[in-house]
1. To test your reading of the models, identify which of 1, 2 gives 22.9 for mean count of other Cβ atoms within 10 Å over residues 353-360 when calculated.
2. To which of 1, 2 does the computed value 0.70 (FRET efficiency 1/(1 + (r/R0)^6) of positions 73 and 289 (r between Cβ atoms, R0 = 41 Å, to 0.05)) belong?
3. Comparing FRET efficiency 1/(1 + (r/R0)^6) of positions 297 and 409 (r between Cβ atoms, R0 = 35 Å, to 0.05) across structures 1, 2, which is largest?
4. If we compute distance in nm of label points 7 Å out along Cα→Cβ at positions 161 and 561 for structures 1, 2, which one ends up with the highest value?
5. Please state which of the structures 1, 2 yields 27.1 when Kirkwood radius over Cα pairs in Å is computed from it.
6. Give the label, chosen from 1, 2, of the structure having the highest value of mean count of other Cβ atoms within 10 Å over residues 281-288.
7. Work out which structure the value 21 belongs to, where relative contact order in percent (Cα under 8 Å, 6 or more apart) was derived from one of 1, 2.
8. Work out the source of 1.2 here, i.e. which of 1, 2 gives that when distance in nm of label points 7 Å out along Cα→Cβ at positions 105 and 137 is computed.
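Read-outs: derived from the displayed coordinates by stated rules, not from any lab. Quick caveat: nothing in here was measured; it's all calculated off a predicted structure. Cβ atoms are built from the backbone, for glycine too; each structure is taken alone.
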Structure 1
Amino acid sequence: MKLNRFAGRRLAWVLVAGVSASALAWTVGSPTSDTPSPSASSTAPVSSAPTPIARSSAMTLGPGIVIDQFGYLPSHQKVAVIRDPQTGYDAGDSLTPGGTYQVVNAANNAVVFTGSPVAWNNGAEDSTSGDKVWHFDFSGLTAAGTYFVRDRDRGVVSPRFKIGTNLYTPVLKAAVRTFFYQRAGQVKTAANAGTGWADGASHVGPGQDRNARLYSAKTNAATERDVSGGWYDAGDMNKYTSWTAGYVVDLLHSYLGNKPVWTDDYNIPESGNGVPDIVDEAKWGLDWLGRMQQSNGSVLSIVGVSHASPPSSATGPSYYGPASTSATLNAAAAYAIGSKVLGGFPAHSNYAATMRTRAENAWNWAVANPNVTFRNNDPANGSEGLGAGQQETDDYGRFTAKLIAAIYLYDATGKTVYRDFVDANYNQANLIRWYNYVSPYDANMQLALLYYSSLSGATASTATAIRNAYNSGMESQYLWGKITGKADPYMAYIPDYIWGSNAIKGVEANLYLDLRRFGVGNRSEADVMAAAGGYAHYLHGVNPFGKVYLTNMYSLGATNSTNQIFHAWFTDGSAKWDDAKNSTYGPPPGILVGGPNYNQWDWDSRCPGISAACGTERPRPPYGQPPQKSYKDFNDGWPLQSWPISENSNGYQASYIRMLSRLK
């Protein structure tokens, strides 16, 4: 199936390829109850003995109190959200909070913090969620421990959560490890993958990735080449050059943005080699991009593969698409920043030099061939069935790819030809030409410009113009104005709940975090961490579903985690991998799901008559809901077509990783 990612919004790395297969989910450990059970042991309580814990009978469809189910760093803002649904599938629920809210130590049932909830927007209903909301701020509590929030008068409680340092480290590791599960051609041993997801190398049989043929010359053995490796892109297993290059760049920026957090113990095959595993994972992507480059410097655009569950059982042939300007420029950017980062590790000095040469060769070909395009999965050129998502771009997309490549090439080589290109063309980027336009839909361009502004050899006037424009854009009513004005009662404002909204949450957080990384503006670290933290908390459960939007995180502290994703491996109906609660394993931990998708999901237009699988009416949710409730934890293929909501994407994952790794 062909998908329009992000509803046509420009976000260079974004991908949610549709697949002609459905998806699945998995389980690690057993889900725990949403209701904490106080220990019988007790130390001296801060206040009088707490009242018995009970669920409010008025909240049967959704949670009453939502918190970050992994917890909060001691110095960070901590706000529980109390919700009273007004519109949507759970409008029959009702919760008017009592006047006293408590934080209770789960170890001894002692009340350690007391306060009163504050109505959001004077008690108005929020149109994006359909809820009335109250905030209970317990930021003053900094002591390490395991807690839950309780409404003293109503008896309603939150899930348990922790306060402490390094709380997000195991979550971050799980999120990064999802790239390992997405590796094509990688043997996944039980020691690395876990028993439930052990699998042989995929797509390495006859006629597959090691001797793939050009899609338009399938019978011509002379077109065979090795395009093995890389990552399954999303729920589909195809490999797209431009998007893969974007993932490499994002992973390497994750490393550059907070080097101390990255360790060499993520239990991937490269662990223990003296290189942080985030860099090892980026190199896996670079290795594949290297195989996609031709001798003239151009880079092939795509590899289309067959799908199966598990991936090693896929037997169909692999085909590749021709080179394009956009694929070549995006690869040039990845080669260049890869050269810079990997050059910092002595074991990779020769590899870094090779990447630098690849980057310059790609640049030279693209300059000589500025408008070569290729649309995969397009009947107009006979490529229907080659891949799923469409990665080809427009004139502005090729321009930004070239400008981004020039920035990273200048950093990697120090050659003034690349700096001159940046200085002559940066003012055509939307950030400048649209007068301080900062947007999650142009994030890669903005990040590259900020990176250029931080380089010691950057032209001072260009660097100043970039930094001033970014700061002005961030200070607008559309960014900081939404934070300080509390535009979103769930404290994670985004402009639209479109395809891949959970990825946009991560991108928005990174817009704020980049202020601190690059020293732009004068916002305090506390303000930046509060703003960015709101997006992490949303993805960790501070949302209308009280749902951790990462798969199968029960063993890491989640009480309500995503159970199903649309993925060719973790497919609907699989006894092993369909569902984290009801299958043997479900999907592995840490995969970010696409999330709420307002007005862009529907069942097949021929439903309900075309198939009994339609049911009698569209499921609610996701249908007919306010934007933040336009989600369902499902992974059905045709005819219910869950992929606009429940598919994963390496791009979604990369934005989340870059965000979480910088919360401190």
Structure 2
Amino acid sequence: MSTIRRLLAISVCTSVLAACGGGGGGGGSTSVPNNPPPPPPPPPPQSSARIEGDGPFLVVDQFGYRTDMEKIAVIRNPVTGFDADDLIDPADEYLVVDEATGTTVLTVLPTEWNGGASHSGSGDEAWWLDFSAVTAPGTYTIRDSEDLVVSASFEIGDDVYDDVLKAALKVMFYQRAGFAKDAAYVGTGWADGASHVGPGQDTEARLYSAPGDASTERDLHGGWYDAGDYNKYTNWTADYVISLLTSYMERPAIWTDDVGIPESGNGIPDILDEVKWGLDWLIRMQNADGSVLSIVGLDGASPPSAATGPSTYGPESSSATLTTAAAFALASEVYGGLGDATLSTYAADLEQRAEEAWDWAVANPDVTFRNNDSAMGSQGLGAGQQEVSDEARAEKKLSAAIYLAHATGESGYHDYVTANYSASKMVGSFYINGFEANSQRDLLFYTSVSGANPTVATTILDRYETAMAGSNELWQAVDGEIDPYRAYLGAYTWGSNAVKSRTGMLYVQQASYGLGTQSVDAAMAAGAGYIHYLHGVNPLGLVYLSNMAAEGAKKSVDTFYHTWFSDGSALWDSVSGSTYGPAPGFLVGGANPSYDWDSCCPTGCGSAANNNQCGITPPAPPAGQPTQKSYLQFNDGWPLNSWQVTENSNGYQTDYIRLLSKYVD
């Protein structure tokens, strides 16, 4: 129970009794009685030898734990990083307390992580508190006997994530472009009119290279703001559609019709209503020849309805067309199976569109378009680069063939998969990680498609199982207890929270497909570690979702980069400093050790006022920190560029939704 800085405050004193004798000032002597009193008893065990600083020192999943879950809280003692002056010497035992009754239901002894070593990825020493034995539903805290360290309160129950999942899904509604957010659905704080439907905007969008040519006008309204910017990217939107459809297909019974969007109560699960909003936009993006436009660039303002600038679009590309073909094909199967006549007609149209997109992409395999690229003359169109590499485009073609084989049953698509699946990283290189999640998901899906080549299916499953066991970033990291926060990543980058969700899904997929030597419970526990990290079991004790106090979070994201919830907004800048703060449920990017301020800083940003925004050195955190502490709650735009750390993305959101849904009944 010691650390290199633990203080032992126990002292042992020895008493010597002296007797003074003789009258008349005669000499004295020292004597010891024949029956000396017993020595004083040792002091009782201390709750904590020492605490300095604000912590947090004891982190938990602030939403809680399912009754049957493994439940492990983390005590953390910072050694390096911005909080290195904080200090805890853990108590000998901790109490799990029922908040309703004040009763201690379990006493837990801390288990030292890795022999007391400091973890380089977080800069912390750590101890684990395993309270899995607590299964009774209720509200709890964990504390030492003197209440020097008390965790955030949390729930135990089988419905602890239900409302969190609804809030996460509702984020997609907040992100809708061209759709009014009425107060009846979002409250007064985030009510706003339909955005980007004025003159020259989405209903009259023009080709980026011919903004003065009215003959290029297209009605491209709808879709979702992609992230903290309002641009709409076909490749990514189609990916979000596939991810949400997959979430539905994997657990159709959990999806409700009461999320609180205008379509709620129509008899269709709200997740499918939301997906249809994205699909309808993709339909508008498709040309008559089957090809699909790549991007629509939108103006920014806060709130979104205040934007008045024009909307422009980029041309068709092979990658956008292939990703859309995959989305249409998968959607045709889902909506065609709902037993609704109107949606069955819709599904048939989607299937035809998917095949037309495939045919165009086969005939035009190498058509690319790079937005926001001076070499293409597209600077200012969008923000992130939606075009992909040749290798990634081949992966997209394989995925499109997989979903078309599922939708149509035609042998040509199966033949394409058989001829090309071995070129994928997972099959060809036994390579699995959270960065390649989409292609791995799609290959696993193919193993259950009717008519799949049995050898192909067996090989895919074998590669997945072998790669999971053989990677030092997956089961070896779990078994070796490499990460004290129990959500190991081999690398942290921009958007690390998305990779957390995707990596958690790797274990869940193993359980779902019956692979590996580990039990289903072990695989699900490994996946849940990534949920707990996002919910507060991290060095910051931060729930990486925005404004979630209403769902039980003690410390959730206060501010993040988003054009709507902009820096300095009196209404939406932050939960703590503005009237409403950002809307709830947005998953932010997460720890990013590669963060840097703009290259113009500190003295070359064009004016003294701009330079003053830089400060003297990059903000630390996120700069100069252990990996998992490379995060700061800020939403500054240029030149501090907080979007590298705190911006949301629909990709982060849909990955999180998929993982969380596996822990909801």
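1. It was calculated from structure 2.
2. 1
3. 1
4. Looking at the calculated values, the largest one is 2.
5. Of the structures listed, the value fits 2.
6. 1
7. 1
8. Comparing all candidates, it corresponds to 2.
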